[in-house]
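Where a number appears in this text, it was derived from the coordinates with a stated rule and is not lab data. Only a predicted model underlies this, so the values are computations on that prediction, with no experimental measurement involved. Cβ atoms are built from the backbone, for glycine too; each structure is taken alone.
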Structure P
Amino acid sequence: MAERKASVARDTLETKINVAINLDGTGEADFDIGVPFLEHMLDQIARHGLIDMTIKARGDLHIDDHHTVEDVGITLGQAFAKAIGDKKGIRRYGHAYVPLDEALSRVVIDFSGRPGLQMHVPYTRASVGGFDVDLFMEFFQGFVNHAQVTLHIDNLRGVNTHHQIETVFKAFGRALRMAIEQDERMSGIMPSTKGCL
């Protein structure tokens, strides 16, 4: 089985991002981004997706977190597209429901080759620990556009905004884990009647 690893660098006037992932890892994570709440959420993806992930970023945080959060999503999406390869043998679809106390979220993903995002999270607060929660839409949009996936995110209930967001990211990690898993019955087979994704 070929290694499913990728390293991607993004260097703009606003940010410098380096991402390395191993889709067949154990959930090891190393982050140096400068946005602690984002790092906490990325750790959920790594741990619950069993994806080894290293992300180093330097961005214009003196302005705000926007460019850094968005560009981490873009670069992580590019790394996934590179690591997943031709998609033969993967399950392609993944889904997960994850609770955390009063909060419950559902995430469904399709490695379809077509970018699409439906995100419905009725945040109960505008920020957590100084982090603007609206930026998670930018993160996921960047990921979707560059990983070329269809992603549906629904927070079904929740009162605590931290819990709402954490259930989203844990469910995202679990859904990714399911979708990228290699199915021995599909070995060498493209999971599409079109013959390509």
Structure Q
Amino acid sequence: MRKLVYYVGVSLDGYIAGPGHEVDFFPFGDEKQTAEYMKWGPTNFPETIPTFARDQFGIVDAPNKRFDTVVMGRGTYVPGLEAGFTSPYAHLRQYVVSTTTPRDIDPAVTVVDSDPLGLVRELKKEEGGLDVWLCGGGRLAGVLLPEIDELVIKSYPVIAGSGIPVINGEFSPTLFDVTDRVTFDSGITVTSFARR
């Protein structure tokens, strides 16, 4: 069965973005450290690089390794939309969970205005294929927590103070086990967790 994997960057105090959806405060380290980290992401998760940026990483035609579908909330979708990208992950099947985004925003994007849990449950039942990437944001992750099978948390050595939490939902303690951890000289760690 396909898995729902929440792959996301997080500050030390648990925020995936600032109050205005800022992500430019996440530190990458010096030039050498940045190069090391920026090579790891496209090598291990090439499909998480937006289509418009794949050329910069030399992965224009790189095959999807882990995901063939992305699910994101409106808050995650809008920054790309404001930059003129209606189909940010054209190399994946794209679902945007939103009650305000027009259904005809782009033929390659399916807008889902209700029941994201039902959507994910149907996607996970599909035969074959790769896993489903939960791209964000925090409120959608809170709703989908019962279906999150794995977490891949990129932890940055910075305190945000406030912003959009990694999970924003009801109190629901859910146990996960560490399955892998990679540490970079910049202080960034990437930890993989599986639902216990």
Taking distance in nm of label points 7 Å out along Cα→Cβ at positions 89 and 169 for each of P, Q, the highest value is that of structure P
If FRET efficiency 1/(1 + (r/R0)^6) of positions 97 and 185 (r between Cβ atoms, R0 = 41 Å, to 0.05) is calculated for P, Q, the one returning 0.95 is structure P
For distance in nm of label points 7 Å out along Cα→Cβ at positions 49 and 121, which of P, Q scores largest?
Q
Label whose coordinates, when FRET efficiency 1/(1 + (r/R0)^6) of positions 17 and 65 (r between Cβ atoms, R0 = 25 Å, to 0.05) is calculated, return 1.00 (choices P, Q)
P
For structures P, Q, which has the highest computed value of relative contact order in percent (Cα under 8 Å, 6 or more apart)?
Q
To test your reading of the models, identify which of P, Q gives 2, 8, 16, 23, 22, 16, 9, 3, 1 for P(r) over Cα pairs in 5 Å bins from 0, in percent, for residues 41-136 alone when calculated.
P
Out of P, Q, which one gives -6000 for helix-only ellipticity at 222 nm (-39500 (n - 2.57) for each DSSP H run of 4 or more, over all residues; to 500) as computed from the coordinates?
Q
Identify which of structures P, Q gives the largest calculated value of percent of Cα pairs over 22 Å apart.
Q
Matching 2.4 (distance in nm of label points 7 Å out along Cα→Cβ at positions 73 and 177, computed) against labels P, Q points to structure P
For which of the structures P, Q does the calculation of distance in nm of label points 7 Å out along Cα→Cβ at positions 9 and 105 return 2.1?
Q
